[in-house]
Structure formats: C-alpha cells, structure tokens
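Each in structure tokens, the structures are laid out below.
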Structure 1
Amino acid sequence: MNNLVNWMEEHIVPVASKVGAQKHLVAIRDAFAGTMPVMLAGALAVMLNNVVFGNWGLLAEYTYKEGMLIGFFDFSAKYICPIMGSVWNGSLAILSLIFVIGLAYHRANQEKMDAAGNIVIVVGTLIVMGFTTFFGVSGIFVAMIFGLIISEIHFFVVRKKWTIKMPDTVPPAVSKSFTAVIPGVVCLLLGAIVAFGFATIVVDEVPSTIFSWFALNVQTVLNGFGESFITIVFMSFLTPVLWFFGLHGHQLLTPLYDGIYLPMGVENLDNFIAGMTTVEEGLYPWVRASWDVYCQMGGSGSTICLLIAIVMVGKVASEKQIAKLALPMGVFQINEPVTFGIPIVLNVTYVIPFVLVPVIQTIIAYVATVTGFAGPVVNLVAWTTPPIIGAFLATNGSFGALIIAAVNFVLGIAIYLPFVLMSNKLNNKGE
C-alpha cells in the first residue's frame, strides 16, 4: 500500500495539483460556487411544489386522491405554487446566465482586467450568438466554453493596447468604459460571424444557433458518456482518491459534475413535472444529486459512516473526540473536519474504505435505479440534506430509494468498522 501511495504521490499528485490550480478551471469552479444561492433557492421552491403544495406531488398522492386536504390543495394551487414557480424563473431558469456572469468576473479578476467590462462583453457576445433562449442549464456548457474564449479575446486586445486611451483626468469608470469599446466591438463582431455561420444550418425549417446545434449534436453524446456505468463508477472512485491526496475532488471535477450531470438533473425535473416518472419513460438514472443522496453521505467517501464506526468501536482518543465533534456537521454533508481532522488525507489506514465505500454504494444505487426498484432522482435537493432523507425527497417519495439509501448507509458503516479496529491496534502498538 505504501509503495502505491508513494508512486501516486510522485506521478499522479503533481499533475492533479497543476490541474487544480489551472486558472480557467479555478474560474469555472468559483463561478459554479457563485450560483449556489439561487440554485438552492430554485431547487427548494420546486421541491416544495413537488412534495408539499402541488396537487400532483408527494403529499397529494397520499391525501388528495382520497378526498383529503382538498381545500389545502385548492388554496396552494392558486396562491402558493405560482409563487414557487416564480422563484424558478429567477434561479434555475437563468442559471447559465448567472454562471457566465460569474465566470467572466473571476477570469477578469485573475488577469487584473476590468471585470464589469468583461461581463458586459461576454454576455453581449453570447446573446448575439443566440444565448437568449438558452439561459437555463441547457446552455451552460456552450456558455462555459465561449465565456472563456470571449474573455481571452478581450484580454488579448487590451494587452495589445488596441484600445481608446483617455486622459488621466477622466474618471476611472468612464476611462474603463472607453478601454472596453474596441475589445467589445471585436468580440461582438466575431460573435455575429459565428451566429451567421450557424444560421445557415437549418433544422426543421428553423435557423440554427451554436446553442441549438450543440444541444442537438454534442449534448446527446456528452449525456451518453455521462450516463455510462463505467463513467459514473469512475467518478465515484476518482473523487475520494483526489481527496486522499489533499486535493478537492469535487472542485477538480466541477466541469463534469456540474457541466454534464447538473443539466441532466434539471431535465429530469422538467420531464417529471411533464408526467414522466420512470427511467423507461426517458428519465436519466443518474444525475448530479444522485451522488449526494446515495454515495457521498456526510461528504466524499461517505465519511458519516466512518464517524459512526469510530463512535461505536473506536479507541483512539483523538479520532473519537474528532468523530463526536464532526458528527453533527456530517449529518449535513460537511466533512472537512474528518478529512483534515482524523485525518483522511494521506492516511493509509483509511484509504481503502474511503475509496471503496462510495464505489460500492454507487453500484448498488445505480442498479436499483435502472431496474426500477428505486425511483430516479427528480428533485434537486440541497446537498446539505441529511442522508437517507435526501434520497426520499430527491426521488419524490420513492420508498425503494429510501431503502437503498438506508442499505448504503449501514453497508458503509460495516465496511469502515474493521479499519477502525485496525486503527485501534496500530495505535496500541505505537505505529
């Protein structure tokens, strides 16, 4: 085991560290993080409609059809559901727009350029390219790629000093606006050329845009790649491996987690509202939230299972004390106190279960969803939702999902237990 760890430290970790520090990936990571407030607000609003207020939802399934709470659902359908729907319009319905604003802002700050000017240029150019009808998550991948490209063109023009220079007596805000004029013209013109080129590609008698072309020709391929069983299991394997070496697995894999699987989750939500309920009808079996509710219980590596195992049989004083302190946070999927407190990072005693547990949990949950035992994830539950409850809410009340999450939870504890006992023995020997 030590030889393997040493080999990975020598050959894999330096590469992963460079990737994690790459400025474009950092900007993407920070831009996605910036969407979190509105994303969670929109997800909560829709989930409340699907679970509580809608006469099609989980509560209605057990009451409304039996003639119960009719007055409540008449009231909620008229006065509450529309309000919750409006929250969607200001959150998930424009998530790509919010994301690309953050992306343009962070890239400009990294390069010490005018952030406001870069936001205006990037958003304006994307709108010229047909972004307007793709403000939702369906446009997020193209917006990400071209948000970076447009920013680079803006920065290139400024560095070449192809700008309008104003006297020093002009206020800074005005001066920055004039500095952005020529880069803005260049970017908008290039965007218009791209838009014209794709408009010549007519699909069903409708002129295409790069966004619609991408959705038709590329997104399907990406979704197929993302829904591959091998890809899903590999993601569940790679995330804790990166964490073991002190690298934030989720942040390094953000373009995949949020660029591919988040749009799938929103598509599942839209299709569920439209009437789909099963994988056979067209819902994706695995989306972004699937990891949170099935195989990242307490955080990467399902470390809440480790905490409970330590509380049950742990005899190492430091581990037991940290476990007791970290357990309340683990309930809400926060595990930094575990990864850096136990620690998990570079701890060969716990590396095997830390990597193995989420992989096994992923396989079980994926098979259960594909076979129909557990309902597919159709609600975008907050990642901080406690384990097991999260699976029930995310699948809009699937008892199969509840059972699978509980099985994964118990199985995770069982796998961690012998390694906690091993840690006890190693501590007694002073190793």
Structure 2
Amino acid sequence: MFDIFSLPDFQMPEGFLWGAGYAGHQVEGNNIHSQNWKKEIDQHYEERSGLACNSYELWKTDVDLAEQAGLQAFRTSVEWSRIEPEEGHFDQKAADHYVALFSELKSRGIQVFATMVHQTHPQWFEERGHFTKLENRKYFERYLEFIVPQIAPYVDFWNVLNEFNLYNDEEHIQLKLACVQFHALGYHVIKRYSDRPVSSAHALVQYMAKRPWDRWDSTLAQYNDLRDHEFFFHAMRTGEILYPFRDGIYAPEVKDTVDFWSINSYVRDLIDARKASTWGERFIFKKMQMIPRDFYLEEFNPECIVNNLSRLTDKPVYISENGCCCDDDRFRIAFIAVYTAAVYEAIKLGTDVRGYLYWSLLDNYEWSSYVPRFGLYAVDRKTFQRTPKPSVSFYREVIGHNGVSQEIIRRYLNENPTLKR
C-alpha cells in the first residue's frame, strides 16, 4: 500500500533529462513489409496493427504533442522494413521521412533517442533467419550504412536494438547470443558517423524468489537473471559471451560497446520452483487489475527500479522505457510520481541515472491489442484525434520542476487512486 500524499518532495540533479517515446510499428500504421505485419495475419492476432495511430502521416502532430508536454527528449525507432522493403532496394523517401522527423524534433529543442530496430524488421530478413544467424550481419550492416549517415546529424542517443534479452526457448537463445554481436556491429558502424553515445535497450526484469529464504526459489531466480540479464552485462564489460550449458566465446569487438546502460524497467517476476514454468503468481495483496483483462503490469513495485539499477554503477544510465498501463489516468499520475521517486533513490545510492523517458506518448498498438493503454495522450481509433490526459499536464509540471512535489501532486489528485466502483 502507498499513500501518494506522504511522498516527500524531491528534485533530480541539474541537467537530468525528461522525455517520452514510442516505437514505429506501434504507432505509424501500414508497416506492411515487416515480419510483424505478416505474423499478425498468419497467427490471427486478437487485433492487427492496421493504421495504428497513423503517426507516419501525423508525425508533425506528434512532435507538437511532445513539445506541448514539455519533453526534453523523445525516443522512437527507424523502421527497417520501410527503409529496405525488398532485399537490396532502399526507399529514399522513407529515409527522408525519418530525417524530417528527427530534424523537426531537434528544431524544437528536443533531444533524439533513435532505435535502429525495435522488435520489427523486414519480412525478407525474417525469411533468411533474421537475427538468429550471424551470417546475416552483412544485411544489417548494409542497412545501417545507408540510414545512419543520413540521420546522424540529428541523433543525440542511439539504441542499436531493443529488448532482445528475454525468453529462453532454443530460438530465443540463438537470438540472444547472436544479438550481442549484432549489437557490437551496430555500435561500430554508428561510431563511424557519430560521436554520440550508443547502447541497446535492455528489458531489466527483477527476478525475485517467491520464498526469499528458499534455496530452490532463490537459486532459480539467480539462474533466470544469468540467462536474461547478466549474459548481456558481462559481454558488454568483458567481450566474453556466456550462457548456461553453452561453450563460452570471447569476441573482443564486443567489449565496451555500450556508452550508457539503456534500461527498460517495468516489473518484477516472482520465481516459484514449485511451478514447472518457474513463474509464480503475484501476491494477492499486490495485484491491481487496471485494465479489463489480465496483463503483466498489475502491481506498483517501484522498488524494482532501485534494485535493478543498483547493479549498474559503472556507466551512466538512462531509463529508456517505464510506463503504466491503466484506463484510469489517476494511476498514471501516481505511477510517474512514485517510480521517478525510485529513480531519485537509485541516484542517491550511487547509480548515475541521467534521464527518464516515460512510455509512451500515445495509446499505441501493444503488439497484439489496443486494450492496454500506456499513453499520455488518448487516440481515437477512427479519427486518430489525440486527446491529452491529465497526466500530460502533471508530467509537464514535473519536468518544469525537475522533480515531484506535493504541491504538484495535489493539483491533480485529491485522493489515492482506487479500483473500487
């Protein structure tokens, strides 16, 4: 239980960067040459992305919204499947679109975080084995060599890849280990054209033993952490690529290919050795069903921010994603307040956190459905009209204050948010 009105005032260090973001496939619409578009059709997804938020056409509107929200930084992705819809065929008009988008953000004083691959890639690349096969690095390099020089003048921070570190079936293991080297390739290509910092966005889930003093639960929690997190951090620090029950390899070109830790932090998972899957159910006293369906973000656990970041004291950290999925915007306001307070606590404990990007600017396509809503702005599914939620104004005041105060909170909340009807 938390009391939002007991939260002490705090301010971030001078120069702290506040922002938000979204990803191409989730907002642009008609990303027809991507592997995800085909998957949505072939696997009969609950909902298909379709026109999404129509942001490919309405990108100037979105830049206006980012400016109106007071954002100092904005993260988005370049869609490779638009840039190279057919193998070897590059669409300069698509490249010009991203140049225009990034240039416009910069002209408004908004720093650009550019992600080169955010979960989607061309269908032709998928058919070649995509990121699971190291021999496909030549295609990735060709794409980067085409687009990076064009957007480099406008990019302040780079993400090569996004969240390749989770899941542990055989295909995902191949993907994870290969992506370490795809990331390193991307780092070195980008550095030929840009002196700005480079990373890849890492989904940092806190694995917590359901029974903290039980050796089975705690050992499995550590094992999951090795497989999903430490393999990446260790490789970036040493060049050594390790994974349980696999022969390790040393790839010197991998070492020191992150200039900052780009962290997507949402949730903890309880690890239960009494379950075949090892995934434990949330404690009943923590679960808050903030949308009308089961989802993976059903608790407030800002402690996971502090716990996650305490291991990352060797490089600067930017929170590249953190957001609240809810229908009642009061929860989003409370979420931003307590989770940024957790970032503040992590800074006090010695982690050099330099920025926080809320996810997301818009209620976007959440990979199989539009039901989960993370946005600061609502989007009408028919007209694509964007409507600000109260959390936009709240976040703008937080940015202006460089922190959270009770004065700001009490302008937007008069009671702790509740799910009671």
Structure 3
Amino acid sequence: MPKFISIKKKIDNFKKKSISMPGDKSLSIRFILLSALSKGKCVAYNILKSEDVKSAIKNLKKLGIKIILKKSKCEVYGKGLHGYKYKKNLVLDAGNSGTTARLLCSTLIDTNYSIKITGDESLRKRDMKRIIEPLRLFGAEFKDKNGKLPIFIKGTKFTKPINYIENLGSAQCKSAVMIAALKTFGITKIRSLPSRNHTELLFKYVLKIPMKIKHQKKYDLIEIKGKKEIKPFKYKIPGDISSAAFFIVLTLLSKNSELILKNININPSRIGILKILNMMGAKIKMKNKKSYKGEIIGDIFVKSAKKLRAINLNSSLNSSAIDEFLLIFLVASRCEGISSFINLSELNKKESKRLDWGIKILRMMNIKVIKTKNYGLKIWGSKKFQTNKNYVVKNYLKDHRIFMLSTIIALSLGGNWKIYDPDSFKTSFPNFLKTLDSLGAKIK
C-alpha cells in the first residue's frame, strides 16, 4: 500500500444508487468466538473478512480450533466449552481488535497454563481492567501493568458463578462476563447499563442458552445458567451499520444525491446515529424491516439534506452511537447554530483518543469547537469551508475511523487532502475504497 491517499475533488452527485455493506464486525467476531465453544461444525455467511476478524480466527487456530474461511463463508469446527488445546508459553496477538482481546480472555478462564495476550501499539494503550476485574471473580488469575496489554491470564478448573454490576455501559465488558458464565456451574447475575445487545440475542435465539433478561428503567438484569452444551448452528451476518454510517453522511453532505443501503443490521441498540441525524434535519428512512434470530434487518434510504440544524444532545443515545460520533461531529460542523454533546469519555478509550481527534480535525477545518465539562463538546456550525487549502491527516495510531472520516470530509466538502496510513481501514472495512469508487469517487 502507498503511504497516503490523495483526494483533490469532491464526489459528483449520485442518484438511485444501491450498495451493500460488509458483515457486521461485532457479530462476525462473536460468531467466531462462540462457535469455537460449540460441539460441531458452525457456518456463517457474509462474514466480515477484516483484519480484526482475521485476528480472532488466527488466535483460535492457535488454540486448536479448525476454521475454514472461503470468500464470505466461514466454517468453525467447535470442540465444546472446554475444547481448547492449551500449551505452555502460548502468545495470542489480537492485533488492533479490542473486541477480540477482551472476549477472548473470557473464553480462557479455565486454562491450566499462563497465556500472554497482546496487541498492536494502539491496542496496548487501551483499558483491559474492565474485563480483568470481573474475570478475576470467576477465579482467573491475571498479571498486568495498570490494566494494559500485554497481560497474562491463568485460569482455574473451579470456576464459579458471580454477581456483577457493569456500570460503564460497555457491551464488551458485559459480553465478557456472559461468555465466561458459560464455563461455570450455577447462575451468573449481571446488572448492566444498557448497551449493544448482540450477545444477549445470540445467546437467546441462536445458542439457546438458559437465561433471563429483565429491562428496568436504568439497568438491564441478566441471569445466565452455565455449562449448557452449545449445539452447532448456522448464521447469516447482516450488514454493518457502523460501516454504512460513512456513506449515510457522505450522501447527506453531498448535493443532489440519493442512496439505498441494503440488508443493514438496524438493531435498536445500534441506530443512535440515525435518530441523531434525523433530529438534526436529515430524513433517513428504514424500510423492508424483518426479524432474523433476534436482530432487526432492513434497508436504509438517505438523500442529501437541504438544511441541517444544531442539536443539544443529552447522553441517552451515546451508547447506541458511540462508534459514529466522529461523523456526528462532522454533520454538526455543517449545521446552523451551536451543537453540544456530553459524557463522551468512552471516545478517548477507543483505537485512538477519538474525542481529541474530533476536536483536532474540526479545528483543522477552521470550525470553532471547545471541550466542555463531563467530556463534552460545543461545535459552532459553519457553511464556510476553504476548498483551496491543503489538509494532512497522519499519526492517528492507524485508527480506521479517523481514516474513513477524513476521506468522507474530503469527498463531501472538497479541499486538497493527503491522508496517511491507508491500510488502516482494513481492520473493519476492506472494501471501503472500492465502494467509494463505485459511487464515482476520485481517489489516488
């Protein structure tokens, strides 16, 4: 790959275009990890073939699981809840994938050897304490430095169910506890702030795990009965709304354009960005809805926005749009008025410090933005943009969303852009540039 891509021209308008998105990353990684705990052959269709998913596959192969990946089809030959082959001095590298690192640990709570878990430069800066603390309660032992990778995990043959309060609103933390509960006798109870519920839906509708879920005003109560053998299953993975979001915003900010995104996962815990953008004046519609094993799948219709308005957003939608806030900031920069956001500390715990990078990129665009208390932002929208200026984006820890955001800004607003580390998008969306090319983007 070249060191950077160059974009010197806005995208031309596009109408009546229809595109598909790659398989949902969260579901693809969960399929790999959970099918490895089943007893037999599991098959996924439309699996995401990104670097993050390949990291999960590579590590499970090191644990003795046979996996065959053919185009968008993946076959996993599970060996049961305790079927991993543990070896001395084993090192598992999650690459850039926080989901793989955290959820993989939850499947290792019964290892009889100490296993090293590591990752790339970006992942080694991310918080692992959020899963280390609950997994220790199950009986696993950890050696770590301030909760950062690399860490060492050694399991126990006497895992025990736990009662746990998850108060971060982290789907990965909640899922780690749920997956670890599968390897214990008895009932694990979780009191969790609302977050993405893909793991709950997989447990209930696909794996048929004995469990109870009760939704309260501020918390979800989850009970899981462990040691239930997982039978082989097949699963068709819907399109990723986080990937779709880049094309939704590109269409909104481009002139005289319309787009249909087909077969997207529009799980209610994931469509915060659609709700927020519609509150800002977009007219995004979801059609052809259907239910598939607990998930809601549909087509998303979006067209150019004639007028966008500022928003004063409370934090109730944060968890359902946490991966899309950089795009929301971009839209806010084109609105009339001042937009405000609060309680976004989680953004600085991603692949890069995304809240800080959002501020940096907006200021580079000559947008007035200030950081407020409680990890919030105020953004002064402006229709002015210097299209004759040179813009350079680099040294962002190869965060795929920073790269894709910068590309969308260049194609929708103009300017002369040089964006470094173009291979970064492969962690989540290998066909990103090809999909842009199908809409007429000129990228060198």
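Here are a few things to note about the model shown:
- Top of 1, 2, 3 by Rg/Rh (Cα atoms, Kirkwood Rh), for residues 67-226 alone, largest first: 1
- Structures 1, 2, 3 were shown, and volume of the Cα convex hull per residue in Å³ at 146 was computed from 2.
- Answer label among 1, 2, 3 for the case where helix-only ellipticity at 222 nm (-39500 (n - 2.57) for each DSSP H run of 4 or more, over all residues; to 500), calculated from the coordinates, equals -10500: 2
Computed from the coordinates by the stated procedures, all read-outs in this text should not be read as laboratory data. None of the values given here were measured: they were computed from a predicted structure.
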